Structure 1
Amino acid sequence: MLELQNISFGVNDEGGEKEIIRDVSLTIPDNKLVVITGPNGGGKSTLARLIAGIEKPCSGKILLDGEDITSLSVTDRARKGIGYAFQQPVRFKGIQVLDLIRLAIGSKVSVSSACEYLSAVGLCARDYIGREVNSSLSGGELKRIEIATVLAKASRLSVFDEPEAGIDLWSFQNLIEVFRGMREKISGSSILIISHQERILNIADEVMVLKNGVLTASGTRDEVLPGLMGTGDAIPECRMVGAGKEGEATC
């Protein structure tokens, strides 16, 4: 279980201190898929980075299973069981997809075992397992490969920051099925997704709304979603830009 206790975060701006997260307290329970939603610029991605350890709060505490991890680095939090998928995945020249999956698992697994994770995110494993994680891959391909590594890691808490960003519509539809499958299989772990897509919100156990750096609502999807519709805090669907399977989804 992850707990945030009175977390605040700000940055120095030209006009002085700019507060991005203000006194946020929340709990991500075990065995749950939780979605944090809200309008753009509301602090959702910043909150995800605070949980992963990429940013450190100005005040407050972050607890994992009762242990204070506020001061721990990204690496130490990963060792504790927090997995993180970036909104814009990182490219690694010279590193193959197989290498990434083995690094995530922490052992030299077989190619066939590694391929199972690629298949789970809708990629033809034999076409990708030996490829370099470089500019030859599209944004959608990189996103699915990164999600495969998070699946391989089998974290206590898996955090996905706007996984729908920059991927094609086919990938987005496949992504929903990946998360649905994760939701059905989680045991003793939890999933946190930063998103404002209705189809992702609809598979959540709990939904939290972050607006202007403040947590404004929290509850089951049936309790929270009716109040979101029409407010602009959640965007119902993706629409296609371009044609064919590789057209981008604007979310």
Structure 2
Amino acid sequence: MILAIDIGNTNIVVGCFENNEILFSERISTNHTATDIEYATTIRMILHIHGFTSSMLTGAVISSVVPGVTSTVKNAIEKYTKLTDVLVVSPGIKTGLVIHIDNPAQLGSDLVVDAVAGINNYPLPQIIIDMGTATTFSVINSQKQYIGGLIVSGVGISAEALTSRTSQLPKIAFDTPKKIIGTNTIDCMKNGIMYSNACAIDGIVERIEAELGEKCTIIATGGLAETIIPLCKRDIILDNELLLKGLMIIYYKNVNK
């Protein structure tokens, strides 16, 4: 059984897979000040909840966009599981992904992992939308080449900016609006943030397809995708296990089964 961890700026996805099957996935908050023993304790609790122990683990793989937390989590895994060969997704490892951007080394490991999973699970060309702290769009053409994308402010950042710069607008929860026209301050804020993001996704997808000259498979993942994607008009596949699927593929490309 392989432990897979993706470290984002806001959340960390923790899961396990075995024989090309994802056994479970959980999402925890990224704690930039936590120690390795604190992360080890959290990993132990997650495994215990799902009926597993560290002795059942035969390997581990990490992708991360938070360098300061990467080594802490890696140390936590090694301390708790006694594994000494934790695979970290970084330039130089085998991914099978052809990256056609100005500087391939700048591509975040999360976007690499998303793209690897997308290519291996869905028809091409495709647009992958990852909705985390930022919302990213990754474009993979018909030749399985990563050709670029976009990075925009995430839903949470937009809401935080709105409430922090105004004196009378409260923090809000992102539950599904009943209608687009709000009749009170909270609904107006919630509807505005959520529908503006959904409309942005629809509009960006349309423009990407126009530039490519062909229709794409659209896949969405990330912590806020379940909330925003249902408000979009486009047909978008929601896959909350996309990162774990990519980590599984990359692990097996680099480590003998």
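All of the numbers you see were taken from the coordinates with simple rules; none came from a lab. What you see is a predicted model; the values in this text were computed from it and never measured.
Quick notes on this one:
- Top of 1, 2 by relative contact order in percent (Cα under 8 Å, 6 or more apart), largest first: 1
- Cα extents along the principal axes in Å, for residues 71-198 alone from the coordinates reads 34, 33, 26; which among 1, 2: 1
- Given -12000 for helix-only ellipticity at 222 nm (-39500 (n - 2.57) for each DSSP H run of 4 or more, over all residues; to 500), calculated: source structure among 1, 2: 2
- Mean projected area of the Cα convex hull in nm² derived as 15.0 - corresponding label from 1, 2: 2
- Read-out Cα extents along the principal axes in Å, for residues 111-150 alone, computed value 25, 18, 14, structure in 1, 2: 1
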